[in-house]
1. I have 25, 21, 15 for semi-axes √(5λ) of the Cα gyration tensor in Å, for residues 14-101 alone, calculated from one of the structures I, II. Which structure is it?
2. Taking FRET efficiency 1/(1 + (r/R0)^6) of positions 54 and 134 (r between Cβ atoms, R0 = 25 Å, to 0.05) from the coordinates of each of I, II, which one would give 0.45?
3. For helix-only ellipticity at 222 nm (-39500 (n - 2.57) for each DSSP H run of 4 or more, over all residues; to 500), the calculated result is 0, so let me know which of I, II that is.
4. Out of I, II, choose the structure whose coordinates give relative contact order in percent (Cα under 8 Å, 6 or more apart) equal to 21 when calculated.
5. Using mean count of other Cβ atoms within 10 Å over residues 110-117, single out the structure from I, II with the greatest value.
Structure I
Amino acid sequence: MAVVDPASDMKAKGAGRFVEIRNKRGNVGWAEGFTLATRGTGPGGTPYSIEAIGVRTNSFAADGDLVEFGFATDRPWESLAPYEIDIFVDVDGDGVEDYILVAADFFGDGFPLTAIFPQGAALFTTGADLNDASAVLTFIGPQDSPFGDLGFLPPGDTDFDFVAVFIDLRSGAVDVEFGSVDLTREVVPDLNSFGLFPGTGTRVPVTGRGDMLWLFQNNEPTNGNGRDQSDVVGVSSW
């Protein structure tokens, strides 16, 4: 007989200059930390209902050459493949999108990838597993980085507005959320991606002030509640 390991039970709490994260039971849990960009404003109740969106910088070929979006939804999906996420980015504040950041199953193989248009190169997996209610979408950011011709931020630009659209491709239903990002005001934890064994916890120091979104993709959604896989907490290191 096969035995399936129980899922984790990760929780986050703001504690001044720290975020306290504990894994209360089950299996190894994984934590992904972001600066909160926007909370969901829709009615919820579906896998495409956006609960919250976070943003962080990360590094691939050079320091800070990636911009990653963390998405938390109100209900889990069986697979992300029947959905698409479009992020319309306005980098110059004129109210017109300059780039579209897309996460979709471009090749029909069940593995969604991310791409930036008009460049159109699909580069990164979405970091989304089966039966999840959270995803990590990775894109090349600054255009003065080693892969700059694939990025969406002009040299020296650190802020942008966005419209995020989560689409159920089977029904055509959508959820739409709006936000603004200033990467110079990013709330930066000492660790933004790490695992915890069951029954253990840690205090993560942060730099900056504001709200953070933490995703816990190994948490089990109880009673179909996707919000078990995310927490929003406030922190202040100043």
Structure II
Amino acid sequence: MTEHVKIERHGAVLAAILNRPDKKNALTGEMYEALSLALATASADASLAVVLFAGEGGVFTAGNDIADFATAAQNPSGVEDSPGGKFIRALARFEKPMIAAVEGNAVGIGTTLCFHCDLVYAAPSARFRMPFVDLGLVPEAGASMLAPLRFGAAKAAEFLLLGDAFDAETARQIGFVNALAPAEGLRALAMEKAQALAAKPRAAMLATRRLLRGDREPLYAHMEAELEAFAAAVRSPEARKAFMAFLGKGK
């Protein structure tokens, strides 16, 4: 589908590795489609137990490709059903354990994806940021609901309203990251934990995960409200101005 997402199978673990390092692994529509396909494959294949997300080139992801946002601003009728929108729905509804190995920047979806992972491991270089407001947008993937639940209202306001970044150690202290590991051993640690999960009794593992997460319907409804608000925001003059400024800076 795209060379920018590498799919690897390690026994019962499916690894989805972002592979666009020259663009800091910024996600395109094709990359979102590849990630959605990876989740669908793992869901349908009973021999697969865990999905692991990682990034090449010393970075997790710079977030959504801003050029895609600029295109959506010109023709936003399909924002809710865009590849990105479909991926975050699939992410929230995926029933098997997911693990993230985060190195370097994890911007936007790079951070919000981690809310849906059961375990997150990070290198000391990891830096999380959700700059949606700065781009004239609103959060996605349920972050505006999950951040206050995870961090409390005060920290959620710092991260979502001010758009403040937080480093790996802060992420560990506030319970967003399970543990830190040197960059050279990060993916090996995440794979070790993934294999440990895959070796557990499967039915008990899945049932426990469902119990931990509780009723998901309020989250699904909240995500749809976010997507509706996102579609309106991406049309706004302030969002278009932010996109053009970003693209101009890149040139």
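1. Working: I: 25, 21, 15; II: 23, 17, 8.
Here the read-out was taken from I.
2. On the way: I: 1.00; II: 0.45.
Matching structure: II.
3. Details: I: 0; II: -15500.
Structure of origin is I.
4. Values: I: 29; II: 21.
Structure II accounts for this read-out.
5. On the way: I: 18.5; II: 24.9.
Going through I, II one by one, mean count of other Cβ atoms within 10 Å over residues 110-117 peaks for structure II.
Computed from the coordinates by the stated procedures, all read-outs in this text should not be read as laboratory data. Note that this is a predicted model, so its numbers are computed, not measured. Cβ atoms are built from the backbone, for glycine too; each structure is taken alone.
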